[in-house]
Each structure stands twice: as C-alpha cells, then as structure tokens.
1. Out of I, II, choose the structure whose coordinates give mean count of other Cβ atoms within 10 Å over residues 73-80 equal to 20.2 when calculated.
2. -12000 is what came out when helix-only ellipticity at 222 nm (-39500 (n - 2.57) for each DSSP H run of 4 or more, over all residues; to 500) was calculated for one structure; which of I, II is it?
3. Upon calculation of FRET efficiency 1/(1 + (r/R0)^6) of positions 185 and 361 (r between Cβ atoms, R0 = 35 Å, to 0.05) from the atomic coordinates, which of the structures I, II produces 0.30?
4. Ranked on Kirkwood radius over Cα pairs in Å, which label among I, II comes first with the largest value?
Structure I
Amino acid sequence: MVGVGLYALLAVISAADRGDLVPFAGALPVPPYPAQALLAQARQHVSTGDYRGALVSAREAVLANPVEPSSPALLGAALRGIGDEAGARQAFTVAGRMGWRVQLTQTYWMEQALAAGDFRVAALRLDALALQNPAIAADLYPAREFERSTPGRQALVDRLRRSPAWLQRYLDPVPEAGSDDLVARAGVAQQLLAAGAPLECGQFARFVSRLVDAGQGRIGQAIWRQACPGAGAGTERGLLLDGNLRTLNPAGQQPFGWQLVSDPDVTIAPAGGREGGVILANSAPARRPALRQLALVSPGTYRLSWVARGPGGMPSDRIVAATQCAGLPPVPLDARPLGPGGAQGGDFAVPSQCTAVWIEFKVLAGTADAMLSSVVLVPTGK
C-alpha cells in the first residue's frame, strides 16, 4: 500500500508543476540536503505563508526520504496554500495511509469531516490532535466548529465524557476567549454534566470563575450547582451560601461559597455547636481580611447582616465587612447594631453595571477571638 501511495504522490508532484515551480522530468534527482533539513525548511515556509517555497522544499523532502509521513503532509499543505485543492487531497490521502501521527494530516482530515458534516469522525480527529498537543483544546478553533451546532456539540460531548487528558484544557480556553466563546463552551459543559460524565466538582472551578468575570455569572452558577450537587448544602435564607459558615474551603478553589483569604496573621477555626460559625483571630497590628464570598445580584439596594460575639458570648465589634462589585474597588460597609446578641448589619447599593458582588469580612487587630455566624444577604426592595 505504501508503494502505491508513493506512486500516487509522485504523480501529484508531477501534476503540481506550475511554471517550473516543481521541476519533474525523467529520472528524479536526489536532493542535495538531508531530509530533516528539507522538512524544517518546508515547515518554516508553511508557518510564514510562503507556500511556493514550501512546495519546493516538501517535494525535495519526499525525494530524500519517501517513507517519512511528514513529507506528503507538508506537500499537501503547500499545494493547498497555492490553491490546488485536488493535489492537496491526493497528497494528504497518501499521508493518511502512512500514519496519523502528523498533526497536519489529522488537521486536514478533521476539516474535511467538518465540511462534510461528519462530526463523529471530526471529533475523533480532534481527540487525536489534542492528545498529542492538549493546548489545541484550549484554542477557539476548532472547538467553535463543534460548539455552534447540535450534532457538533453532541460529538464533542461523546469524546469529553471519556475524560480525555485534554478535558481540563478545554474547560480553560485561551485568554482571548470572549463572553460568547465562554457561553458556547458552557453549553457543552452543561450537556456533558447532564450526560452523567464522572467529573469532579473542582474541574469546573476556574471555568466558572471565568464565566463570572465575563458577566455570565448566572450560567456559571448553574454549572457549579450542576457539577457540585452539595454546593448549596447549609444554605439559609438570602443570597449567600452557607450563611452559618459550616463548609469553608481552605484551598479557595470554589467560585461560590466561602473562600478563605490566605494571611499568616489570621487564624480561622470552626466554632462548633449547633449554630455553626467560625472563630477569627488576628495577630497583626492592623485589620486583615479573613474570608469572602461572591454573590450574584441585580441592581438595587441590599442589606448584609451577621452576628459577631467575643469571649463569653458578648457582642464584638472586631469583625467588619466590606462589599466589592466584581472588578471594582471594595467599599467599607457602614455597619450598625441590628439587635441583641451581637447582630450587626448595614445597607449598600448595587449599581447598574454590577452583576456580582464580593462580601468580605475582616478582623480588627487585638488579642481576643471573635466568632462570626448568621451571615445573610437580602434585597431590601428599595
């Protein structure tokens, strides 16, 4: 079969003669340079868009080493670059018969499958490419070609549910991915989760955070709750999760729920007991952040309330709060007593451009511990 393929390839070389670009007549001369050097030249020409130069180098590479699968692939890329689609197809047919480890070959036949609407085969080609180079999965192309159609998304889900090594790169697309790109990828993620893929909650943390940062917090929250069924455990009334702070995450890898702010001067420990809460201490001479949570909001006025107690259960003023619209500087909350037993709180406004707000608690300097519990965020309707 290889012999037949090489014969066809030589015919392609002959047919590609355009204005002496590829001289071919009678006996074929052996190129004066080593095959690897010729392949490197051809790759360089292809990468810079010099397809005529690539055509010459690739043709000589074929003659220097006719069993090297990269040679016909580079020849195909060169022929395609000068507009000879028929010649390119012949060259890539030969390249395919010689093996599928060459990315140019896989990419060509993936594109052919996409053009024919054969998403199953195209997904197989993508899988092979991404297994060799996982960074391909983070790119916007070729993922967009799958994400924009129902059969394309299904074919992509069928590959991703096998948990390939490139899954995490797919869920962390390139930095230039815009909001629309993230939403398209989120649709695949939701379909993947609905298919019952055996995925861990943390695999979606960074992707969900990027959705939030792109103003797509609602979609991000839906994925998070779908991926992490226990994410809402312990939720009391209001917009915050786990208002009694029973499920803190020391690693800080969750986009929703409480995150601990790393600071060597601050210690945080569960208070225990039926009401939950945490014990906060700060050994620094100034206030320090301790923990925070992101809440999805709409424009309007909100009230944040909490209970802070010191030794012996007495009310404590050593815990203060601040609010921060995602992407904007934090604003200290003007807190006031709301009732007996250390209940405190204050109101703040959410501007029209804000879709998510950080609720952050800080600890003032001092030697006494303070217990934080019963954190609630509610709209006031004003």
Structure II
Amino acid sequence: MLLAAAAQAQSLAPRALFIDDRGTELFDTEGAEVGIRAGSFDVRAAVGLAYGMDSNVYALPDGTDAQGLATGEALVRAVSESPTRDILGMAFARARRYEDARDQDATEFGALARYDGWLNPQNRLIAGFSAEHGIESRNDIETPTTVALSPYDDLRLGLTHAHLFNRFALEGRFDARRLQYDDASQEYRDRAQYRAEWRGAYQLRSNLSWVVTGYFNRDDFDDPTALALSADTAGGLLGLHFDVSELLELELGAGYFERSYDDLADPLDGISFRGTLAWHPTRLTSVRAQVLRTDAPTHIEGAFAKVRNDALLQVTHEYSRNLVLHAGARFIADDIETIDRVDTSWLAELGATWAFGRHSVLRFSYDYGTRDHDDASRSFDRHVASLAYIMRL
C-alpha cells in the first residue's frame, strides 16, 4: 500500500523498533488490550529503546568502523472500527545516536491517516495521507556518498475505489507523492510523482480470476537536468489471481511498459512483471513474497531511467503465545540498459519478539545489507544487531 512506512523499504539503520507501520504486531495481539477509549477510537501508545552494534557505520568498502548505536522511538495510534469502515491515525518519532560518529546521528518523524470503508455492498473506498521526514538508506544505489546523510521529506496521497459486479470487479487507484531532499546538492532529485492504475478481475471459478491491469505514471522533476529528466510511463499487465480462503492468495501478471522522456526521442521499454504471494502453511506460520520488474527514474549520468528488479520474501512464525520469530530477505537489481550496467543490493533480517506481561516487549533484530556497485568505492557490507525494550502504554 501507498501508506506503508517508507523506512521499511530498505531499512538497515536506523531500524524501526515497531516493525510494521500500523502497529498491528505491537497492539493487536493477545494480551495487549491496554487501549484508552476516546469516543469511537481506541488509542494506544508505545515507547522503545534499543542498543546495538553497527559494523560499518559509514558504509565503506573496508567496513572497519564498528560502533555502538542507540535508537529511541515513540508511537501513538488511534483506530476506529465498525462493520463497514476502519479509520486509522498514527504518528511516530525516532532518533538514533552513535557512539562516536555524531555526523551519522539522525531524527525521523511522521504521521499518517487512512480511511477504509464500504459505501455500500458493491463499492469500497480507501483514502489516505502520510507525511514523513526520513533518512535515505545507504543500501539504495541512488543514495549519494558526497553527503554524510541523505534526509528527505516525503508526502503521499492515495485514493482507491473498487466496484463489485456479479463476476467482475473493477478497481481504480490514484497515488501522488512529493519528494524533497534537504541537502542543496540534491535539489536536482526533488520531484513529484503521480500514478493512476485501473485493475479489472473476472472470476472464472470461485477461487480463480483473470486480471487485467493498465497504468500511467508521471515522474515530474522540479529542475530537469542531464542527470534527471521528467518522463511518462504507460503499461499494462495480464495475469491470474488464485485465492484459497485463509490459506493462500497468489497473483501473477506480466506485460509491457514504455517510458517516454520529455524532449528526448528514444523511449525506454521492456517487459513488466508483478507477483504477490500470501501463504499460511500452518495456523502459526505466514509467508509473504513479492516480485516486481518495472521502470524507475535515476540520476546516473548517461542514463535517464533504469529497470528495477525487486524480490522480497518474509516468514513469520508464532512459536508460542508470547514469542514470535521472523526472517526475511530482499534482492534488488537495477538494470541500466543505456550504459550496460547492473547494480545489486541484498538485505536480510532475523528477529524475535517476546511479550511478557501486558505492557512489556523485548525485541532482538539482526540485519545484513550489501551493495555491489559499478563504482567499487560505493560497494559495502554491513551488519546491525540490536536488542530493544518496548513499553506499551
């Protein structure tokens, strides 16, 4: 979804203590019923403090600068639920402080609001807005190495409407995003992004549907230069959706895209692909996977865009009533065809969450990240391990 916390996309450090952006794992679990009623809203809050080690603070090829890292975070969530609609509001603040590398200290904060409701039995509306001040992860190959940190402001708006016919469902979605970087040397990356998508699903059987998707994207840079050029992308996908209630949901789609640049004759085109999997092999285990191939803007000289290949796998297991284990891995390959180059990034995580009592949670996490860049000075390996104590208020 549009409103998922951006820090989760490629987070290695700083690490969100609360894992998921809606507080589900923290608040919506057995034994965590400690909310305060405010009208129709259930209000919950949490604060957490973590301490750990970062093996490569500056993300350098030699990786020799290991330091202690302290992270603090506060989260407030308000939820109003009814049989026909859910309303969510959240705000967070997060700070990290290093043992000696003071130029790597950072503070992030943000808020989101979301409405998800059925207007009638055939029409569903989802609307949301989020605002965040974050720090761009070093694992993203676009993150520059000329600045100590890469802070940015991220504003997002999303609207989705779905209409159900007899055997046919039609969904329209519009997303808008504004990215603005703090450092003056990165002003050329400031941009607005607009996404419109239409998705139709025709039910062949009770658990199988044809899916057709068409979309249009606009990347509009504030100051187009030789490193960043505004462009439009049009594409479509054809696929299948398979659903076994409470056990398995799988969707695969493939198609074609064409990215046309402003004031440039030759477009970028290629095969697009989307795949999602949600699987519950047992009542206590869940598996989620995503695969994506699509175009994306880039600021690399000689290339105005790239093809991003992104694969994600996450596994969660409830070992006991109070102990949850999780593991995940993500692989990203950015194929820059115009200069015949591929940059790759790997991320992996292991963790455990132990809730003891109604108010206290311990969480251990280990994160690994590596980037293989065309420029060897921008390649690195990094390990971050931490232990956090979280109090649910």
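Coordinate-derived values only; no laboratory data. Bear in mind that the values here come from a model prediction, so they are computed numbers and not experimental data. Cβ atoms are built from the backbone, for glycine too; each structure is taken alone.
1. Working: I: 27.8; II: 20.2.
Answer for the origin of the read-out: II.
2. Details: I: -12000; II: 0.
Considering all the candidates, the number was obtained from I.
3. On the way: I: 0.55; II: 0.30.
Computing FRET efficiency 1/(1 + (r/R0)^6) of positions 185 and 361 (r between Cβ atoms, R0 = 35 Å, to 0.05) on every structure in I, II gives 0.30 only for II.
4. Numbers: I: 25.0; II: 22.6.
Top value of Kirkwood radius over Cα pairs in Å goes to structure I.
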